[in-house]
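Visitor: Please find the structures below.
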Structure P
Amino acid sequence: MKILSCEIRGGDVRATLLAEAEDAARFGGVRAAVEGCIRAFAAEKGLPPLALPRVTRMDERADGEVEFDFDAAVPPKVELGKYLGLEVYVPSDETPDLPVLLAASETLRAEIPETYVSRKIDGLVRQRMEDVVRRPVFSALTDMYAVLRAADAALHCGRSDGELWDMALAAADEANGSRFRARSAEDIVNAAAAALFPEGAEERKIEVVADCLARRAEDKRGRSLEQLAEESFASYLRMAGKTMDSLREEFRPQATDLVRIDLLIDEVARREGLAISDEEFDGALAKIAEMYDMQPGEVLAGIGEEVLRAQLLRDKARAMIVDSAKTF
């Protein structure tokens, strides 16, 4: 393993490493070699095992060497304050978990690397995107905007992008409303044509709009689910008047709170010497398998024993904190 470049600042780590051919042979494959080189890097730099490592670029060479970039974080030193027996106000419409954990995390002291917060923001953005994708209104808006742009260009209408977007908002609402799935292609074409030509459109122009809708449908068939999700999310951001950067900043306070809770739970588990017995593990595994109608072995193959044990341990520490609190 060779270190080609390295930057360590405030607990955040960025580096470019070269996994040599013998590394792949020694560790047993490219992926294992990359993971092994990251561990070796930390040891060489006198760092503890790095948290949240993420490979951002990988170049596999013909000679068996692999050059890759990664970023990660040095786990911060955590100092706990009071975390048991807290008195916490909980609104009547909330469960006590989050209020209690937030109150306990306020006593925690730690220099949190930006990588921790950034990764948590990534997760919150993914959750928002998944929510958007499940709502057909944004897919409908994306389709309407694409059809209007294509028809405007084909018919040389000369409308601005802003005008077409405003039209798409109104036309998508008109064509789809709350019964999106029941609307036909004819409804969508008529709504788009009415938006472009409110005074009325001749048959030739309607045929152009219909052709643009058919082309949009064909174009969507050639795109991946991830690409379609990104399109819908872009429509959501534009409708909300946000950019990806502004959304990420909007999530920052929540992400920081969640990181502090994670650090709190992990440190409590360590300080209290908590462990998951084989009986607890087997019981939890059986419940998960029953929930998803799977065999325990199938669950372990998908999750991994180490990951499941870690989550159960965190659940145990979380319950200790929450159950000990006095809520009012």
Structure Q
Amino acid sequence: MINEFKNNFILVDKCAEQTRIVEIQNQKIVRFTCWHDDTPPIIGSILDAKVIKKLNSGIIRARLNNKKIVTVRVGRKSIKINEKIKIVITSEEFDDKPIQAKLWSRNYNFDNMDNIQRIIYLFFNKNLPIIEDNHAIYWDKLDLDSIFLNALEPMIKIEDGGVLWIEKTKAATLIDIDTNNLLINNENEMLKFCKKAFINSIDEIKLRNIGGMILIDFPRFSFNEKKILHEFICETGTKKLPDSNFLGFSRLQLYEIYVPRNFKSLESFYVNKIEFDFQNHLRSLWRTSLEKKSKNNIQFLCGKDLYKKIKIKRTPNFINIVERSDLPKDYGELLEKKI
């Protein structure tokens, strides 16, 4: 079945009380978001708000009925202080950042859409086939967890030479572009390399869900070449990250980009190994429920701590969860009893 997938598709993995949406293109991950089903996302919600402040570049601050402050992109539309507006939420809620939103328009036909459909409409490539996976079968066979964990590495090799180094801080993300012993003979070749490195950088920004201020350290070259590169970045970047601001080179010769943060960063779903292993235990139970033909002799053996956590979760009825005091506390193993 996996071999029949097209080159570009969206996989909706809704399993073990968690939902994941991932877009895959040419066997590479393009974009990803995830949430526990007991805390559904607010993205796509249509809400009323009141304008409280005007900022620069077509951005305003508004207050929701629950008193929370949101940042709304209004473009060139004239908005007055205290005006009541209708908005579409476009980001999750982060501790250190206001919620992001856009002005509602009749083009947002969300009335008959659920959370998943709204998020796909807002942030993923449209008109793609959507593969639903309610048992994590495809996620497992595509080995997406390994791909994501590899994606968190700070060094990314660029095809045909060069590397990106990505370092995140609380204030900003720095992307250092290194030729890495790549032989470059003139500024035209350097410009070509920088354009390619920028496209790779955008792909990493989307994959890792990086938001806020991003600084790219390109190799040094002339003012005229930097001007050409800036024009290329603005044109290409706007297509790939349409709501972002491409601010140009700073006095320190770092290229500045501001990307609105929509989803939680990729690290937030994988940084806690205990939770990561626990979710995969749950998913393995549901995969087994679809893969196994015999449904009366399957056991999941687990240690004391894992047993306490897994017993309060929804699991397939025919799998018997067995606590074993002789096993390590977080141990888990599926076993098919011979009869």
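Every number in this text was worked out from the coordinates using simple rules, so none of it is lab data. In this text, all values refer to a predicted model and were calculated from it rather than measured experimentally. Cβ atoms are built from the backbone, for glycine too; each structure is taken alone.
Visitor: Assuming 22, 42, 31, 5 is P(r) over Cα pairs in 20 Å bins from 0, in percent as calculated from a single structure, say which of P, Q it is.
Guide: Details: P: 22, 42, 31, 5; Q: 26, 50, 22, 2.
Going through each structure in turn, the value belongs to P.
Visitor: Distance in nm of label points 7 Å out along Cα→Cβ at positions 223 and 255 computed as 1.9: which structure among P, Q?
Guide: Working through the options, I get structure Q.
Visitor: Out of P, Q, which has the highest value for Kirkwood radius over Cα pairs in Å, for residues 31-158 alone?
Guide: On the way: P: 20.3; Q: 17.1.
Largest one: structure P.
Visitor: Another question, then. Using the calculated result 4.8 for distance in nm of label points 7 Å out along Cα→Cβ at positions 103 and 191, pick out the matching structure from P, Q.
Guide: P
Visitor: Out of P, Q, which structure matches 17.2 when Kirkwood radius over Cα pairs in Å, for residues 111-230 alone is calculated?
Guide: On the way: P: 15.8; Q: 17.2.
Computing Kirkwood radius over Cα pairs in Å, for residues 111-230 alone on every structure in P, Q gives 17.2 only for Q.
Visitor: Still on this model: Using helix-only ellipticity at 222 nm (-39500 (n - 2.57) for each DSSP H run of 4 or more, over all residues; to 500) as the calculated read-out, with -20500 as its value, let me know the right label among P, Q. Working shown, then result.
Guide: Working: P: -20500; Q: -8500.
Only structure P yields this read-out.
Visitor: While we're on this one: Which of P, Q yields 17.8 for Kirkwood radius over Cα pairs in Å, for residues 207-286 alone, as computed?
Guide: Comparing all candidates, it corresponds to P.
Visitor: Sticking with this structure for a sec: One of P, Q was used to compute relative contact order in percent (Cα under 8 Å, 6 or more apart), and the answer was 19. Which one was it?
Guide: That value comes from structure P.
Visitor: Work out distance in nm of label points 7 Å out along Cα→Cβ at positions 7 and 55 for each of structures P, Q, then name the structure with the largest result.
Guide: The maximum falls on structure Q.
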